[in-house]
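Asker: The data blocks that follow each hold one structure.
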Structure P
Amino acid sequence: MQIGAVERVRLGLFPTPLVELKALSDFLGGPRIFMKRDDLNGLGMGGNKLRKLEYAMADAIAQGATTVITTGAVQSNHCRLTAAAANKLGMSCQLVLSGKEPKIATGNLLLDRILGVDAIHYVPRLTPEEKETTGHDPVEEKVSEIEEQLRSNGEVPYYIPNGCRSLHGALGYAGCVREVVEQLHGLNLAPDYFVSACGSVSTQTGLMLGSELYCQAQAKVIGISVSRDQDYITKKLTASVAEAHAFLGLEGLPAAEIIAYDDYIGEGYGIPTPEMKEAVSLVARKEGIFLDPVYTGKAMAGLIDLIRHGELRKGENVIFIHTGGVPGMFAEAQVASLQF
């Protein structure tokens with residue numbers, strides 16, 4: 001199947017801008033750095049999930065869905081954008097959030113409430129080890145409960161897992177690569193590297209698929225993990241890329257190399273690091289662009305470190321994907337870490 005024939009509903013403003021970070025590049029003395037501004041894609045304060053939701057919501061519409069259910073952390077960027085997309089398409093939306101309900105809604109949670117989601121459910125946040133030990137997943141159990149209740153009321157629920165299905169991410173971010181290739185072509189350039197934060201791996205899956213389709217796999221894709229170890233990411237990427245290949249019926253394409261770093265996570269997901277703080281400050285003060293502390297801040301910290309260690313060099317063109325998430329700067333848990 002041609003990727004352009006896959007059903008999609010238009011939600012964002014694409015192509016998003018591609019800007020050169022010349023001051024940052026000069027300061028670091030490394031490659032030319034370009035930023036793909038997917039934080040500026042036009043809906044719900046932007047972010048990378050919108051490309052994926054264009055495919056997920058098209059599937060929901062095809063199934064006659066009336067209510068979308070999705071999951072994430074209390075400060076989930078994905079939940080914010082899913083709620084915004086549901087509003088735009090006239091659907092109800094319910095969120096299942098892992099963690100305790102805060103006394104005051106800040107950051108993304110505040111935006112969820114302004115968007116007027118139909119219901120927000122809070123469930124205990126368990127580690128993968130705790131889920132395995134107890135044999136229970138509070139998130140999946142709550143989703144099943146909501147689905148059953150909605151069906152009994154004559155509704156048609158559609159479940160979007162946290163971060164969207166890997167296939168929808170692959171389709172969305174292959175399109176991002178196509179945009180970048182066209183934008184750089186106007187400058188008589190080609191991408192050497194794509195760098196992005198890696199959480200659920202679907203963005204990196206799409207960038208790898210896009211490199212195979214539009215760059216003969218010559219543009220390498222570097223994922224900077226914000227939560228999982230390298231072995232987990234490698235296994236999940238292998239499976240996700242294979243799923244995308246099978247769906248599109250692709251054979252004989254040059255295979256994109258899996259490159260993932262888990263050196264920049266720090267103490268854990270969403271926990272600030274000194275390197276993240278430096279990266280957020282540096283990009284703001286050199287380029288006037290804000291990064292978030294959970295995803296893009298740590299991804300940029302990884303990019304900066306790779307340049308300083310000579311792994312990314314002068315003469316190369318590096319594309320940093322700004323995946324959004326800036327509302328997370330204003331979450332109560334992050335404010336203290338961003339005092340400069």
Structure Q
Amino acid sequence: MKVSWFHEHGSPEVLVCEETTTPTPGPGEALVRVRATGVNHVDIDVRAGTSRVPIRFPHILGREFAGEIAALGPVSGDALDRQPVHSAGGLREGDRVWVSCRLPCGRCEFCISGRDNLCERGGYFGMDLPGGYAQYVTVPVSTLNPLATSVSFEQAAASQIAFGTAWHVLITRGGLRAGHTVLIQAAGSGIGSAAVQLARLAGAKVIATAGSVDKLERARELGAHHLINYRTDPQFSAQVMAITGGRGVDLVMEHVGGDLFTESLACLCIDGTMVTVGGHGGEVVPFDIIPFFRRQLKLVGSKNASIAELREVMSLIAQGRLAPVIDTVFPIEQAACAHQLVESRAFFGKVVLRC
């Protein structure tokens with residue numbers, strides 16, 4: 001099978017497309033014929049070696065992917081009685097599926113309480129488990145989910161992390177509801193473009209920021225009510241206050257860090273909430289405590305979505321109520337080019353590999 005992997009950390013050029021042996025599914029596993037894989041910024045970090053995630057070389061990236069069930073593993077691990085199964089949870093060989101991007105342990109306090117996104121015993125595809133930058137991947141059958149015929153493989157590969165993260169930030173952690181005003185930073189990114197759609201679906205007023213006129217116009221097409229260019233106006237809190245009549249916003253989705261983090265705090269209304277879910281623009285920032293407690297502001301951290309949240313957003317996509325934005329689709333042989341595009345930030349929405 002073809003695989004795009006890397007044998008050492010480095011620039012995008014370390015990603016090479018080579019031939020390797022197709023894996024065989026074991027007990028409780030399925031072999032998935034990957035058709036499309038989403039490219040995420042965490043892929044860039046893992047490849048470059050900045051993620052502080054231990055890996056073994058050669059490493060296969062790809063956290064979110066979709067395809068077809070090529071084969072299902074044996075009923076049990078008994079070497080004397082290994083018979084293939086041809087269905088798993090109602091799914092059969094040949095069925096279209098999307099694969100949950102994480103494998104929670106299912107036994108810890110977080111999994112039992114429905115917060116499996118906080119599980120520390122499970123695994124992540126593309127990080128500690130082989131990911132979707134390959135034609136075939138073996139996965140536990142518990143990670144398989146039926147893919148509606150109305151959703152293409154490319155759309156499925158572009159949806160999980162963007163919409164799942166946006167849902168967890170806005171709805172679960174941020175408590176967004178109808179009538180709220182929300183500021184969404186970097187609306188041209190995968191999670192930013194997803195968040196604009198989710199906020200509109202929730203009935204909120206949306207203020208979106210981006211670093212170019214083109215990206216702002218795309219955000220308007222997705223439903224943003226007000227637009228701010230944070231490159232031409234880095235002190236954008238004044239604009240936010242003008243838009244809201246001096247009140248500020250109920251919620252900020254902040255996933256950039258650096259100066260945008262500090263300026264975003266100044267955009268909150270009294271008792272407002274800022275949810276942070278990234279920091280590629282600067283991980284260490286100054287923090288003024290006085291206005292924070294005097295105005296009773298809330299700063300909330302956020303991770304990725306739970307499995308239940310992932311299934312919720314994928315259902316909304318299947319219903320056509322949400323739509324992933326795909327900028328460019330590259331063949332798996334051009335994974336390095338896909339990484340170069342993501343690093344350049346000259347894209348809107350998601351970049352996808354076709355396998």
Structure R
Amino acid sequence: MMREDTLLQQAISAARAGHELTARDIFLEIIEINPRNEIAWMWLTGLLDDLDDCIYACEMVLDINPHHASARQYLDQLQVKKQKQLAEEKLHAQNQLQRARELVKSNHRGDALALVRDVTQRTTPTVEAWRLLADLSTDMEDRLLALEKLLTLTPGDIKARQEIDRIRHFKNNPLDLGAMYEEQGNIDKAIETYGFALLRPELKNKGNSIYRKIVQLENLRFENIAHVSPAASVARLTAGPPLLYLMLLLVHVGINPLAQPEPFLWIGFIWVVLGGIMIAFASVRSRHRLWSALFKDAGSGGTPVARFILAAAGWVLLSLPFLLMFFTAFNRLFHFDFFR
């Protein structure tokens with residue numbers, strides 16, 4: 001007790017002499033000795049640098065002495081100041097996020113990512129901040145962290161939960177991750193990922209095939225072959241059957257379709273388009289969200305069985321309109337009067 005009183009006198013003398021740092025350190029030492037020292041806590045309300053620490057010191061004074069009028073009044077002032085500070089930080093964060101969205105539109109994703117990171121580090125991040133960080137970040141760990149933070153704020157966000165499952169799938173399946181980078185045309189990241197896969201003990205039996213894949217990608221990088229996106233491949237493969245069907249349909253109904261409308265055959269064109277799309281998706285190994293939506297595939301790559309089912313359904317849709325057209329053509333030929 002004598003030591004506490006001695007330190008208290010020293011701290012008060014130092015504070016009155018203008019030695020605030022020394023006084024603060026002594027007062028902190030006092031509350032370590034006696035956490036219920038009202039005088040020490042009251043002095044600390046004006047000596048601490050952080051606003052939250054000052055508020056906490058005031059609350060401790062009132063916890064010790066609920067009737068301390070000066071502490072109550074000062075706490076009210078500090079809380080008003082805190083609310084103003086939070087409002088300013090929120091406005092600044094909103095401006096930063098708006099600026100980040102503008103940078104994204106102008107294709108400056110790196111600068112936008114830096115702004116969003118600054119927002120998440122300096123202020124209490126909002127749902128929008130975490131979502132934007134997850135969309136912009138190219139680092140898998142950063143994206144996973146942002147999505148997990150987002151999910152704590154919006155537990156019902158199904159899209160975020162699916163994306164978390166997808167990222168975790170790729171972390172546990174580096175071969176799928178390498179294939180995804182390869183499909184995106186990011187050869188360097190694909191080679192790096194396959195290189196890490198070689199170090200995984202559980203993939204030791206696939207070492208030769210992984211090594212061949214790395215050599216193949218290095219040759220592609222050396223030859224500087226232009227990358228064709230999966231979306232372009234899907235569009236190219238989809239276009240063939242509908243164009244063929246349309247040309248045959250015009251031959252069948254004539255140059256003037258209104259003369260022989262054949263509505264069922266024109267409806268069949270939509271079936272051909274859908275069938276062509278399904279076959280194209282099954283043929284191109286693209287990490288398209290269609291796989292995640294239809295087959296609940298976390299990697300969005302599609303299993304061989306799922307691809308076979310989708311391709312088979314596509315061929316059925318595509319074949320039926322052609323068969324109907326050939327049937328009507330043969331029927332017309334059968335009833336044609338050659339001697340008319």
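Asker: From P, Q, R, which structure was distance in nm of label points 7 Å out along Cα→Cβ at positions 25 and 321 = 2.1 calculated on?
Answerer: Values: P: 2.1; Q: 3.1; R: 8.3.
Matching structure: P.
Asker: Looking at Rg/Rh (Cα atoms, Kirkwood Rh), point out which structure of P, Q, R has the largest value. Mind showing how you got there, number by number?
Answerer: Working: P: 0.95; Q: 0.99; R: 1.27.
The maximum falls on structure R.
Asker: Compare distance in nm of label points 7 Å out along Cα→Cβ at positions 57 and 273 across structures P, Q, R and report the one with the greatest value.
Answerer: Values: P: 3.3; Q: 4.4; R: 7.1.
By distance in nm of label points 7 Å out along Cα→Cβ at positions 57 and 273, the leading structure of P, Q, R is R.
Asker: Could you figure out which one of P, Q, R the value -13500 for helix-only ellipticity at 222 nm (-39500 (n - 2.57) for each DSSP H run of 4 or more, over all residues; to 500) was computed from? Please list the in-between numbers first.
Answerer: Working: P: -13500; Q: -7000; R: -26000.
The correct label is P.
Asker: Figure out for me which of the structures P, Q, R the number 2.3 belongs to, where distance in nm of label points 7 Å out along Cα→Cβ at positions 41 and 193 was derived from the coordinates. Write out the running numbers ahead of the final one.
Answerer: Values: P: 2.3; Q: 1.5; R: 5.5.
Answer for the origin of the read-out: P.
Asker: Out of P, Q, R, which one gives 0.70 for FRET efficiency 1/(1 + (r/R0)^6) of positions 49 and 281 (r between Cβ atoms, R0 = 30 Å, to 0.05) as computed from the coordinates? Present the calculation step by step, with values, prior to reporting the outcome.
Answerer: Values: P: 0.70; Q: 0.95; R: 0.00.
Computed on structure P.
Values in this text are rule-based calculations from the coordinates and carry no lab data. Please read these numbers as outputs of a predicted model, since none were measured by experiment. Cβ atoms are built from the backbone, for glycine too; each structure is taken alone.
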